[in-house]
Structure I
Amino acid sequence: MGMLEGKVALITGAGQGVGQGIAFALSSEGATIAVTGRTTSKLESTCKTIEERGGRAIPVTCNVKSETSLVAMVEEVIEKLGTIDILVNNAQEVPLGTLHGVSDEVFSAGWESGPLATFRLMKLCHPHLKGGGSIINLGSTAAKRWDMGGYGCYAATKEAIRSLTRAAACEWAEDGIRTNVILPHAKSPALAGWIKNDPAEAEEFFQTIPMRRIGECEEDIGRFVAMLCSESSAYVNGQTIAIDGGQAHLG
């Protein structure tokens, strides 16, 4: 029996990358997965793989920038799966670029899909998470970079998510809900695009990782999230945890 047997996990942006890796790992530990995101075909592909491995998953199409869509998503998950025990806020549009280079539109999209969506979805899921639920929000080590040039807007959205995480951890612990944030380095499509567009910067970045490698979405990131959601981590709350091979210094 897996660590998460009988649990239901709602994971945003689970059609690919880190979200998909987390979905695979939580499923392998017995959780039923609500695989959510914008592209139905990707969600169905993730669900198919989970089912082929012997797990259970349902696809739920959602635009996290829309409050109406978030409400409908939670209602559908409750209707089909009965509850939500684990919430993973992974989906976000990434507003990369210099301060002059990022438009209001791009920054707003990053804000709406990141901290605002996280804020809304945590509150929507709160009634179902009470009594033993776990929230995992995704931050970034971007705010800890030695050179913030080109990363300020992205880091701002991710730091807002960290603040919301800490607030939820303090306010909702008495409801039996634990809330933590992870800062992952993983082989995601976004990372692949960055490497292709700026291979020199990427290679320089890799050399700052003591383990000299990028994490695997399922094996490194997903499995850690599974443990963090389990009873093995029952006293871990309000923490920021870098899953990055030792690159970030969070002191």
Structure II
Amino acid sequence: MKKLIFLLYGIVSYLVFFATFLYAIGFVGNLVVPKGIDGDPAVAVPFGQALLINAILLGIFAVQHSVMARPGFKSWWTNIVPKEIERSTYVLIASLLLLLIFWKWEPMGGDIWNVEDQSWSTVLCVIFFLGWGIVLVSTFLINHFDLFGLRQVWLQWKGQPYTHPQFSTKMFYKWVRHPIMFGFMVGFWATPHMTVAHLVFAIATTAYMLLAITMFEEKDLVAFHGDAYREYQKRVSMIIPMPPKKVS
């Protein structure tokens, strides 16, 4: 019975994540969803209040996303949450916090740029979707279902021991060490209509990703993969795609 509950929990967590991912595209692009990143300026609160609310929302997500991903926290957390659903729980909490951001995000008014030329506007929209596509494809290149907890609950359902995915440098990973983060940055910045709210979101999320990569992610990867990742660091750019270097 426990195996079934864990499996269903993992599936539900994954579905919440995927719905959140799709909503995020609509939110950032002001597409389809009930409330986009620019909201309704007619009901906007004062700028200072909006900035504070948005900063708190992003800060809560950043703390959760960084702290819960650290090996030390996981070691303690799995004394409370079964290790089979640890990743699913992380994914579920992160998704719910993102939905909180989308719900409570405050518009901040004002245009930074507004591309009226239809050709250039179309180009920026294509780049926007390309960025999100890079994010999604990159997750499959390193094992999408492990990253979002489904593989863990499936293995426990089958009664098989968990094994970490092998270190891989396929496709995008030959040109950039963190294509998922790169894709998010492209998706956040490529827009024909950049408002103050969108700019604050893009700056804050980009700064967070760069800090998280340099302060936490890279160190954890070196600690886990050792010399293989150190060699990878020498050859491949961290965040800007470039041809790999030849290391003698």
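Values in this text are rule-based calculations from the coordinates and carry no lab data. From a predicted model like this one, the values you see are computed outputs, not experimental measurements. Cβ atoms are built from the backbone, for glycine too; each structure is taken alone.
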For FRET efficiency 1/(1 + (r/R0)^6) of positions 143 and 239 (r between Cβ atoms, R0 = 25 Å, to 0.05), which of the structures I, II scores highest? I
When Rg and Dmax of the Cα atoms in Å is computed for each of I, II, which one produces 19.4, 60? II
For percent of Cα pairs over 18 Å apart, for residues 79-222 alone, the calculated result is 69, so let me know which of I, II that is. II
Origin of the value -13000, where helix-only ellipticity at 222 nm (-39500 (n - 2.57) for each DSSP H run of 4 or more, over all residues; to 500) was derived from one of I, II: I
Comparing distance in nm of label points 7 Å out along Cα→Cβ at positions 7 and 127 across structures I, II, the largest value goes to II
I have 2.9 for distance in nm of label points 7 Å out along Cα→Cβ at positions 39 and 71, calculated from one of the structures I, II. Which structure is it? I
Taking mean count of other Cβ atoms within 10 Å over residues 95-102 for each of I, II, which is largest? II
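To which of I, II does the computed value 25 (relative contact order in percent (Cα under 8 Å, 6 or more apart)) belong?
Traced to structure II.
Ranked by distance in nm of label points 7 Å out along Cα→Cβ at positions 87 and 111, which of I, II sits at the highest value? If you can, show how the numbers build up before the last one.
Values: I: 2.1; II: 4.5.
The structure with the largest value is II.
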